[in-house]
Structures are given as C-alpha cells and as structure tokens.
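As structure tokens, here come the structures.
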Structure P
Amino acid sequence: MLRALLSLSATAAGRPAFYSSIVSSSGGDEVGSIISILVALAKTSESDTESSREMALMIVANLLTPIDDSAQHSKSVNAIVKEMQRYGFVDDLLKLCTSEDTPIIVKHRCIAVVDRLLCTKSVGLDEDAVNSLWREFIRAVTDEHWSNDSEDTLTDSLASIALHLVKIVGTGVKKVSWTHPKCAITLVNLLPTPQVGPKGPFTAESVCLPPRKGTAGSAYAKAASKPSFHANVLKIMISFLDACPDHVTSIVKEGGIERLVCILANSSRQHQTITNNAASALARLAKSGGPEVKQRCRDLRGMEILLALGQSGKI
C-alpha cells in the first residue's frame, strides 16, 4: 500500500489525486486521516519497520514539493502543513532530526521534509531549532563514515543529510549562536584541501594547483559534487567571521587562508557562487586579521588573485 502511495505521490500526474481530496475536504476528516496515518508511520514505533517510516516521510516530502505555481497547489500544500501542525508533527520532526536514536535513513527523510516545509514558507525555525540543526550538521560531517568509502546507502544518506542541513542552516544562519567548539575546524575542513609543496608545507605554488581529491564514493565526495554544498559552507563561514573578531583567528588557525586561496585559484573549475563567497571570506580575513594574516594572504598570492578576479569581472 505504501509503495503504491509513494509511486502516486512521486509523479506530477498522480499527485493531484492527493491534492483534490485535500482541497475538497478543506482540512476535514479526509485530509486528517491521510496525514495522521503518514505521521503515525513516521514516528518511532516498534511495529513499524525503518523502510515503512522512510516511505511515509518520502510521501510527505513529495506532497510538499511543487508541481506548479497554481493557487490550487498552494492551497493543497497549506492544508497539508496545517494538518502536520495539528498533529504536532513539525515539532516531532525536529526531534527526530536531531536525536541520536533516529535511524539514519529515517533521519535523512525527516530532514528532507523539514527542508521542504521551509520552502513552503508556512513554517519557520526559531533560534533553538536552528542551533540544534547546526549541531546535527557538525555531527553528520564529523561522523567516522563521512570521509570513507562506506556502504552506498549510508554514504548517500549522510551526503543528503549534509546537503539539506547546510542549506537550512545557511538560510537561518543569523540565528546561530556559534557556541559549538568545532565551528571553525568543521567549516575549514569542509573546503577543498590544497596540495602541499615538495617539502611539506603549503606554498604559493602548491595552493594554486587543483585541490587534492577526496575518497571517491565517500559521503563528502557525494555532497561536494553539488555546487550548493561548498557555496553554503562558505555562506555560513562568512556569517561566522562577521559574528566575532576572534573567529578570524580561529579560521586562520585551522588553515582557512590556504583553502580559500585554493578555491579562488581554481575558480574556473567551480560555480560562480562558490568563487564569490570564497572571495568575500578571504577579504574578511585580510581586512580583520592582524599583520601576520595579511602577510600570509600576500605570501600565498591571495590578494593578487583577488585583484585579478576583480579586474576581470569574475567577482
């Protein structure tokens, strides 16, 4: 039954069957029964298998995904969101997203639903929720399987979790409190890793080479293959730098200058948004850092590259 509903909800041709009943019921028992069943399946229960919970969440995510910009579609989506709120499912979702006890495939789908909910603009996140999801993002990208070539289902779920969370946090980044001790090292380590010189340290020549390749098949490689991932990581880094002068020192200490210069030196290989955000981050380091930071930027040709990109109209 669930598989049939999932197939129906996944197609633009089949989804109106859901929407027509939702609109005609105007939030009555019919739409309530549809959503209540899906909600019940998605919540923790000994009788429900992980695959059933995953499918229920996938159906909800599909129903929240736009078919078109029509008023009827918007009305249908709003009806679904109201029912989810009526059953307390939005709060339950956030708990499932950040609980260590939630199976990873279920957590992956929960976070995808939260992402879709935010796209409807019918639901917002308060400061506590954004910070909880930021901590969950750090946990995901520091997981032991993040950089390893693990089993496909696991790496696919981790990559998807990271992509959704970095987008969600990037949207609400002004609400992040930056109290987590691993903020700086996490942000820096998610950027491409430069090559090293012949004798070990980073040099002006080595950081301008294409970055080292991560482990093929890893969650990191899968997430990083999407331009939005590094663009959003850099967006968050910019807000982190703006939040406190001490954060400049933290990013520099973790090797942020070297990685940002590497991104800019290889700007032709990536999306324009990544280049723009990396330029903004490096400019902040150079402006707010002390003499040593400015000198390091110059030594690695960072300022030269920034100037060249600006003169060519690429940033």
Structure Q
Amino acid sequence: MLVCIFEDSQVGFFSFKTNSLSLTFRPHNSKVSAWLLTSSYFVSASSKGNIRVWNISTNLTKPLKKWEGGNQTGQPILRIKANNKENRFITCSKNSIQLWNSSTGTLLLQASSKSPPLVNWVNDKHFILCDDYFLFLYFEGKQERSTDLSSIHQGTVLSVVTAMGQVLVTYGDGKMFVLDMTFELVRRFALPSTVSSLLQDGDMWLARQTNSSSYGNTSGALGSFPLALNVARAVCLKSNCICIGYNDGSIEVTELQPSTTEKKKVFSRNLHPHPVTSIIPFGEMLVSQSKDMICVLEPQ
C-alpha cells in the first residue's frame, strides 16, 4: 500500500492491486505532521504532538486504533523511524526524541537535543541520534557513547546514515564526516558549496546544492552535475539512479556508476500535467506524484 496525505488531513491508502484508494480516514483532529507505515501497523502523528498506532488491513472498512500516546513537550512530531523488527519506533520533535514499544505503547526513552534531531537505526537495538552539535549511540534506550562535532563544522545537520559499519554525517555547510561505530573519525571531505538536502541509498549519497548536485560514497565525492532551473523539489536516489521531477511534469532517471564519474540517462518521459511534487522509492518501483495524479514506474 501507498500512503496519501491530503490537504484536509485525511489519510488514504492506495492499493496497487485495485489501482484505487482502499481506505480513507482522518486520524487526528489537527494536521498530520508525520506518519509511518510498516508491514503490521500504521503510525500517525499530529501537529499537537499526539501519536496514534493503527492496525491496518485492506479487509477493514476503517483502521482499528491500537494505542495512543502523547509527546510530553506538546511539539509537532517531525519524523518517525522504526527498526527492522518493527517492535520499536522513534518519534522526533523539535528538541527531543521518544522511543516507543510498538506493541504496548510503552514510552521507553525520552531524550532532549539542542536542535531538531535526526535518528537512524544501526540494528534492531542500536540507534544513532544526531543534532547540530553532538552524535550519540543508544542501546535499548540507554546512551552508550557520544562525541562533540561542533568544532569541525559550521552548519545545520542534514543527514545521519549508517552503511557498512560506518556513520556518515552531513551538514549544511558542505562538510561530510565518516566515523566508525566507536565514533573515531575515518575521513572527512567538503563539497564545493552549501548543501540543502542529502539522500542516501546503501553506500551511495546524493547532495542537493543550489544549481547542482554532487554524488559519491563513503570513500568520498565522485562527481557532480548541473540541475536545470525548472527542477521541482522532487529528487530521489534509488539503486545508484538519480530520479528527478520537473515543473513541467516530466520525470528523468539517470544511472550513476558507483566507482566512476560516468552518468547515463535511462528514462525520460512527461507523465504529469502539473509540477512533480514527490518521487518515492517503493520496493522495486518508483511512485511519482503531482497535485492531482499518482504514477507508478516499474523496472523494465
């Protein structure tokens, strides 16, 4: 299923089998600020800091609420991430995180941060927490280690990911750091200009800059390419391919070579009558969206 969030805060579940919305409901009275869909449950979060966990089935005419919890700070939930077992998930607000037991609704941890935090699961029990200043490693809700990175960069944290036993942290000033799991610095490299967003898939990363994008892996930067002025906000990285959505509704897929600077355009087509607003990897497929249309691209 694919989750669709509408402007009136209704949530819809799009079924690829029937090519239609199979469920539509309003999980909160306020705006839905974040959500998470797993194989066994759906988490919705509101702009008032409340979260609700729902049992989802295409056989139901409406979702069944499993449990409800609240953020003690009352701040909007910004993002939600579950571990692979789906028995734990983390909610992030402006200056704190919460670790939840997905089955019982038990709050296992609430930790504060100095800036909007980012999290990434290392495995089912360890996760990384990063803000603009510090990097933390937690195990089962307890802090194991931390390190201060504020002296070696001047930007806002954009991304923290784990790949191949390493941690890649990227900041808005173009500084990127690779650390091992003991938080020893392995390497550092700097991009030529400030970064607005960073995407990662496996060992590959793609950094969006003002009029260009740089790409590489944890060994360093490999290359860059210009972005046309009519590129919409929709850019994603999937299996060494960059997928770009344009304001004229077209989609373009370019293949990157992980060890070289070579690029090859593999797909380009006008699919939408309006600007592309998002491109989402969905298994082996890519789902592109505009304000009134959803397109599903399958591999050939």
Structure R
Amino acid sequence: MVHDVSAGPTLSIIVIPLVGHDALANCLDRLPLTTIECIVVLREGMGAVGSWEERYPWVTFVSAVHQPVPLRRHCGVRFATGEVVGLIEDTSWPDEGWCTAARSVFADPKTAAAGGPVRIAAELPNRYRALGSSEYAAFLKDRHSRATNPSLQEEIPRLPGNNMAFRRADLIDALGDDSSGLFEGRVCTKLLAKERRIVYHPQMSVTYAVCDRHNAALATRLHHGRIYAAARVQGRPWISRLAQLAKTPLLPIVLTARALGALRSFGGLRAKLTILFWLSLMESAWALGEAVGALTGAGDSVNEWR
C-alpha cells in the first residue's frame, strides 16, 4: 500500500465490522483503497482472513476473535501507520469526499480529532431507523443547518462512534497504557483536558445503511447503557453513583425526545409512530442499563459491544 500524500497528511482507515459479509464489502467498495491504508479488524463468523485478502489485496485484514469493539479499534490503531487514523463501521458507509475531508481538517495543528454528520438510509426498516436515531441523534444530518454549508467547521465535545478520525500521535497519547480499548468518550475527554480541538466537518458524512440485529436488540441496548453509566461514575464516590441512578427514571423521556427531530424525514405518520415505539423501548432498555451500571459497574457488558 502506498499513501497518497498529495492532499494532506497520510491517512489510515480502520473499519470495524459489526455485521461483516456483504455489509463489509459494500463499505470497502466505497473507499479509495489504492490511495489510503485500510485495516479491517474481523471478529469470528465474518469469514477467513485469506478469503478477504484475495478479494481486497490492498487491505490489511486482522483477526481479533471474540474481541469487543473497543479492543478491535485499539488493535487496528496498533497496525495503522498514517498520521491521521479514521475509524468507521461497516454499517455506516462513507461519502465520496470523506477521505479528502478527513485529511483537510487536520491541516490545523491544534485539531486532534474530527467527525461529521450521519445520514440514516431511507430504505432501512423502522426498527433500525430508530436504532440510528438513538445512537446518532446529535449528529443526524437533517438536524444540522450547518450541514448545508460545506465550508463550515466548528468545535464539538464528542464524536459519533461510527464516524471519527484522530491525529495518530494525539490518539496514542490519550490511550496511554489503557488496555481496555478505545472508547471515544474517554479519548475525547482527555483531548479536551489538554486543550486539543475536536472538530465537526460537514463533508465527513456517512450513511447508516445496514440492519444491525445484535445492536438493535433490547438486551444490547441495556448493556450499552450500563457501559456508559459505569464510565461516568468510575472512580467517583457513592454519592455520584446515587446521583446518576436518580436520573434514570427520566431518561426514557429525555433520550426519546432528543431523537425526535429525526422523525421529520421518516415518511408518513404510521412510519413515525412505529419508529417512536421502537425508540421508547430502546431508550427504556438503555435507562435500565444506566441504573445497573451506576450501581454495579460495567461487569461483562463490554463483551456484548460487538
């Protein structure tokens, strides 16, 4: 693989398959594989490394059997050599200009991380449109008037987990000796504490386009809520845990309301009501997970992040 250095810093893209198979192939087919370094970190059941290498000789395939997403991300970072490291998932397909935008945003030496808007494919069944709205409400393309201005960039406090890029040196520094994996929330917190910039770039756009059955399951939403709350209270006194717990009864309403803005683009009333139904169930499961995480920590829930 030869990096294309004509358009800014060298770029490595790490693809984390959540579904694999055709979803992964469709994602890879949208990347300029001959001009970037691309690394795919496979789980079990996603096909043999050799067969993927025959199909995509420009791509480095790594097997990380039974590893959750944060550890697979970290694994990919260890293989990456580019000055900028992008991380996407096979359920979310990058727009044509993604790589150019990801390079250009790091022209500012103060920028340590960047992300962009998430579009939810109209063809997805309502349950998965609800999942996309739940996961990426703050980054949905239709929610942002700024998305209509391709030159407008602004600082943000966090990144969408399916659409992010880091300056590799800053990322390695933020990860440090942490062996638990790459959690974007933790990394962003450390970067901001060091007064590094996290930037929203409207042209770093992806389309959430694949049915992800595992992550749409209510049990999985509970596990993700537990992971989130456990991270929020880690190392804090019990009073902080109880304060986090006290918020959980209102979370289904708050989280559902946060995602409601996406419904405007989701067709007729019947579709919107179905999406609202799934949203309320998913956010209720998440809230229950937060209650468990606030009291007992993450437990084995991170292993369900796959």
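Derivation of every value follows stated rules applied to the coordinates shown; laboratory data play no part. Every value quoted in this text rests on a predicted model; they were computed, and no experiment measured them. Cβ atoms are built from the backbone, for glycine too; each structure is taken alone.
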Next on the checklist: Matching task: -20500 is the computed value of helix-only ellipticity at 222 nm (-39500 (n - 2.57) for each DSSP H run of 4 or more, over all residues; to 500). Pick the structure from P, Q, R.
Outcome noted: P
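Say we calculate relative contact order in percent (Cα under 8 Å, 6 or more apart) for every structure; which of P, Q, R gives the highest result? Please list the in-between numbers first.
Details: P: 13; Q: 6; R: 22.
Comparing P, Q, R, the top value of relative contact order in percent (Cα under 8 Å, 6 or more apart) belongs to R.
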Checklist outcome for this item: Ranked by mean count of other Cβ atoms within 10 Å over residues 103-110, the structure on top of P, Q, R with the greatest value is P
